[in-house]
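As structure tokens, here come the structures.
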Structure P
Amino acid sequence: MRVGVQIVSSHRTPLIEIYHQVHNRIGPETELTSQHPLDESKLHTIKYRDQNIFIQFSMINIGGQRAENIKLSISGDLKRDSPRENYGNVFNNIYPQMAPGQVHYLFQFMNYELLQYEYEGNTGTPKGIKNSSFTIVAEYDSGKGVINWLLSLPSKVMGKRRFKNEYTFYPYMAGDELPPVEYA
């Protein structure tokens, strides 16, 4: 809704924004049957639901014009846990175009990846939220046209894109409270 209002209201140029959203999803009910701990001749059934808490990062064009040649880069010391520390092809490619109002999923952090751990042997104990951060930089051009070409000429001569937007994320920005549950 916010994206639609923003596009209609004010921006005549492309405007790429990075958004994060905290999710609190609970999966379908699952049954697990095993032997009863006190009487092995009886079966014991447990019903449970998996809970998945994560932070999703998305790129959105909230401007009123198509963005072209979008280049994303990321820097900072906040990383996901192994083996997911690589973000895949999200930051290694040029996105050719993005229409107004279009949303593109980037990546996600699991809630435990935002915590510092103190390890004793193979077990870790959470010791608070990490103090590190990361910054995503989006560089892009506007759509084709004579006026856009003239306005972007100085930046093209310098070998840069016309627009640049930065987004910095710190783990405390995810908040202490969870949003309402989403049932799958």
Structure Q
Amino acid sequence: MSYLLPLTSEHRVSVRSLENIYAAHGHREEFVGDVFRLFDLLDHENLWQPLWLLKACARDNRLSEDRVAQLVGHLDGFTHWISRLTLCQLLAQTGCPAALRDDVYPVLADCFSDRRVIIRAWALSALIRFDEPRFQKPVATMLRSAQKDPNKSMQARLRKLVPAKRKAAHTRSASRNS
């Protein structure tokens, strides 16, 4: 783990630097655990960096559901806007374990009310996968609100979300009918 702290503790770590860190060290068996240890060592404004590294692990199918669940224990630290954005992107990618959705929903709902459109768009991307009945109405309300949002980044995200949501609903319906 000592190899990660000096690489991520600088105030200005770029995404390019994180890409290089992941390329150089992401293959290590202990990498995900080492990244999680950074949450206890970095300032709140830098927590987006280990989140970004975890998002890269998730992209490569190296982030288990147990690790996503472990991430929920750190939600209070994700106050910086880049951390919130990265968290939303990560959860849109991995999904949120059903057992943790009651804990995660308020954070994502708060992200959906952020003044930054990109955070709102990615929060909705994560929330759209919350398909339990207790979340359907509030998520549908957020979706309708987002559809009225004239910002191009929101509309671009919606173009990706709505077909995916229809496909998932069709798959669920087909599996119920079989």
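All of the numbers you see were taken from the coordinates with simple rules; none came from a lab. What you see is a predicted model, and the numbers here were worked out from it, not measured in a lab. Cβ atoms are built from the backbone, for glycine too; each structure is taken alone.
If you work out volume of the Cα convex hull per residue in Å³ for P, Q, which one comes out largest? Walk me through the numbers before you get to the answer.
Values: P: 173; Q: 127.
For this comparison of volume of the Cα convex hull per residue in Å³, the top structure is P.
Hey, helix-only ellipticity at 222 nm (-39500 (n - 2.57) for each DSSP H run of 4 or more, over all residues; to 500) derived from one of P, Q reads -3000; which structure? Answer by label: P.
Once relative contact order in percent (Cα under 8 Å, 6 or more apart) is calculated for all of P, Q, which comes out largest?
On the way: P: 26; Q: 15.
Largest calculated value belongs to P.
0.75 is what came out when FRET efficiency 1/(1 + (r/R0)^6) of positions 17 and 33 (r between Cβ atoms, R0 = 25 Å, to 0.05) was calculated for one structure; which of P, Q is it? Traced to structure Q.
Where does the value 2.8 come from, among P, Q, when distance in nm of label points 7 Å out along Cα→Cβ at positions 49 and 97 is the thing being computed?
Details: P: 4.3; Q: 2.8.
Derived from the structure labelled Q.
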